[in-house]
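**Student:** Each in C-alpha cells, the structures are laid out below.
Any read-out appearing in this document is the output of simple, stated calculations on the displayed coordinates, not a laboratory observation. Source: prediction; values computed, not measured. Cβ atoms are built from the backbone, for glycine too; each structure is taken alone.
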Structure 1
C-alpha cells in the first residue's frame with residue numbers, strides 16, 4: 001500500500017490487488033487494456049497503482065461474471081449500476097450521502113460486535129427515518145453487498161452471514177404482516193439458483209404498495225410448476241425474478257409459461273434489463289431492478305397502461 005499520492009489516500013500495486021481480489025495480474029491488465037473496466041493510475045516509471053474504488057470495481061466485475069455475464073458485456077452493466085446509484089442519490093428525498101455512510105458505519109460496528117440488539121435498534125431507526133426504498137437501496141443493501149464481496153480475512157464471512165440472516169428475518173416479517181391484508185396479491189418467484197434469498201425478499205418489499213401485497217414463493221420453486229400454483233392461488237400477476245445473465249431458452253420458456261396462465265406474467269431483476277429487447281412486443285412485461293421503477297411498472301402493467 002502506498003500513500004501520499006495526489007488525489008488518493010491509499011493506492012495499491014498490482015500484486016497487492018491480486019492478493020486482495022484473487023485475480024491474477026494478467027487478467028487485471030486484460031480488463032484494463034481490452035475492456036476498459038478499470039483505470040489504474042501510473043507512476044512515473046509506468047507501474048500501475050489501484051485505488052480502493054478500483055478494487056471495489058474488481059469485486060463488482062467478479063460479481064457480474066459469477067452471474068453469467070460475459071466479461072465483454074460487464075462494462076455496460078457497471079455503467080448502468082453507476083447511473084442507477086446516481087439517480088437514487090438524487091431522489092432519496094433529502095437523504096445526503098454522508099448520512100447513508102454514517103448509518104452504515106454504525107451498522108458495521110454492530111455487525112462487527114455480532115450485537116443483534118444494537119443492529120435491531122439501528123434497523124428500526126432507519127425505517128422510521130426513511131422510506132423503505134431509501135432504507136434498503138441506499139443504506140442496508142449496499143452494506144450487505146460490500147460485506148459479501150469482501151470476505152478475504154478471518155471473521156468477515158461470519159459478519160456477512162450474521163447480517164444476511166438478520167435482514168432476511170426482519171424483511172420476512174415485514175412481508176408476513178402485509179399478507180394479513182385483503183389487498184390484491186402478486187406472486188414472486190425466483191428462477192432457481194439465480195439470486196440470493198435476501199435479494200428476492202427485498203424485491204418483494206420494493207414492489208409492495210398501498211394497493212398490492214407480494215407473496216414470495218420459496219427458493220428453489222420449480223419453474224414448471226408455477227402454472228399449478230397460479231391455478232390454485234389465483235394471483236393478480238406472477239413476477240419471475242433473476243439476477244443472472246439470461247440463458248438462450250429463457251424468452252421461450254417465459255412465452256410458453258405465459259400461454260398456460262390466467263394471470264399476467266412479468267420479469268424482474270437484473271435479467272429483465274438484459275433480455276428486455278427480446279421480449280419486446282410479447283405479453284411479458286419487464287420491471288427492472290430499481291425500487292421506484294419496479295413498483296410503478298408493476299402498477300402500470302396491472303392497470304393495462306404499460307407498453308410491453
Structure 2
C-alpha cells in the first residue's frame with residue numbers, strides 16, 4: 001500500500017513487550033519498567049490477527065522487537081503463525097541475544113529468516129557496565145549457534161557511544177573479515193534514557209568513516225536504512241544507520257505497533273492509532289491499519305529539535 005507521499009509501506013515492526021532481561025544505560029531505567037496487567041498487552045493470537053490484516057494491505061516483512069522479544073511467552077508459536085500467513089515473505093527478530101543459544105534452533109524451524117543482535121561491546125567488563133548486569137558470553141554463544149545453523153548474514157547492531165565504546169569500533173569492523181556478519185553502527189538518538197547521554201556521547205557516522213578510510217562504499221537497497229561499506233575481500237559488511245546526520249524518511253517503508261496495540265506511523269511522532277479494540281473485527285482492523293499508513297508523516301524533525309517528539313521510551317517502541 002502507498003502512503004500519501006508515494007512510499008510503498010510493506011514493513012511492520014511489532015514490539016511484543018516493553019520488558020527486558022537487561023538494563024542498558026541509554027535505553028532503560030535501572031529499576032526496569034512498571035509491570036502491566038495481563039489484558040494491557042497483546043497476546044500471540046491477537047498479534048497473529050494483526051499480521052494477517054497487515055498482509056492484506058501489502059505488508060510483506062515482519063520484525064518482532066521489544067523490550068526483549070525472546071522473553072515473550074509463545075514466541076516460537078508466533079513466528080510459526082507468521083510464517084504461515086499468506087503474503088508474509090520475511091520474518092526477523094531484534095534481540096539482545098541473551099536467550100538465543102536456547103531458542104534459535106526452534107525459531108529457525110518455525111520460520112525465522114533474519115536476526116539482528118544488539119551488541120555494543122566485545123569486552124566482558126564493559127558489557128556488564130553498559131547492560132548493568134548482562135553476561136557477554138551468553139550472547140557470544142548465541143552468535144556462534146546462529147552461524148552454525150546458517151542463519152546468515154547475521155546482523156549486529158552497535159550503538160555508537162563516544163567515550164564508552166568508540167575504542168572498539170575497529171574490533172567490530174574486523175568481525176566482518178572472516179565471518180558472514182553485517183555490523184551496523186547506529187547513531188545514538190535523543191529519545192528516552194538516550195537524552196541523558198546524547199550531549200556527551202553522541203557520535204556521527206561520518207566521524208567513524210574518517211577514522212576508517214579503508215572502508216569501501218557499496219550499493220545499498222533503496223529501502224535500506226543503512227549506508228553500506230565493506231573491507232577489501234571481507235565476507236561481511238559494515239553499515240551506518242544515521243537517523244540524525246543523514247535521515248532516511250524519504251524512503252521509509254515501515255510502521256510500528258507497540259505491545260499495547262498502538263500503531264506508530266513514525267518512530268519519532270507523538271501520533272498513535274489505537275487498534276486493540278478492533279483486533280477481532282478484520283474489516284475494521286484493516287481500515288484502522290490503512291488509516292495509520294495514510295497518516296504517516298513526510299518526515300521527522302529530530303535533527304532540528306535534537307529530541308524525539310514521542311513521549312515513549314525506546315524500549316516501548318522497539319526501534
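**Student:** Determine which structure produced the value 2.2 for distance in nm of label points 7 Å out along Cα→Cβ at positions 114 and 250, calculated from the coordinates; the candidates are 1, 2.
**Tutor:** On the way: 1: 3.7; 2: 2.2.
Source structure: 2.
**Student:** 4.6 is what came out when distance in nm of label points 7 Å out along Cα→Cβ at positions 26 and 218 was calculated for one structure; which of 1, 2 is it? It would help to have the intermediate numbers written out before the result.
**Tutor:** Details: 1: 4.6; 2: 2.5.
Of the structures listed, the value fits 1.
**Student:** Continuing with the same structure: helix-only ellipticity at 222 nm (-39500 (n - 2.57) for each DSSP H run of 4 or more, over all residues; to 500) was computed and gave -17000; which structure, 1, 2, did it come from? Please report the intermediate quantities before stating the final value.
**Tutor:** Details: 1: -17000; 2: -8500.
For helix-only ellipticity at 222 nm (-39500 (n - 2.57) for each DSSP H run of 4 or more, over all residues; to 500), the value -17000 is produced by structure 1.
**Student:** One of 1, 2 was used to compute relative contact order in percent (Cα under 8 Å, 6 or more apart), and the result was 22. Which label is that?
**Tutor:** Details: 1: 11; 2: 22.
Computing relative contact order in percent (Cα under 8 Å, 6 or more apart) on every structure in 1, 2 gives 22 only for 2.
**Student:** Comparing 1, 2, where is distance in nm of label points 7 Å out along Cα→Cβ at positions 50 and 82 highest? Mind dumping the intermediate values first?
**Tutor:** Details: 1: 1.7; 2: 1.1.
Checked 1, 2; max of distance in nm of label points 7 Å out along Cα→Cβ at positions 50 and 82 sits with 1.
**Student:** Comparing distance in nm of label points 7 Å out along Cα→Cβ at positions 42 and 178 across structures 1, 2, which is largest? Don't skip to the end; give the middle numbers.
**Tutor:** Numbers: 1: 5.1; 2: 4.2.
Top value of distance in nm of label points 7 Å out along Cα→Cβ at positions 42 and 178 goes to structure 1.
**Student:** From which structure (1, 2) was mean projected area of the Cα convex hull in nm² calculated, if the value obtained is 17.5?
**Tutor:** Comparing all candidates, it corresponds to 1.
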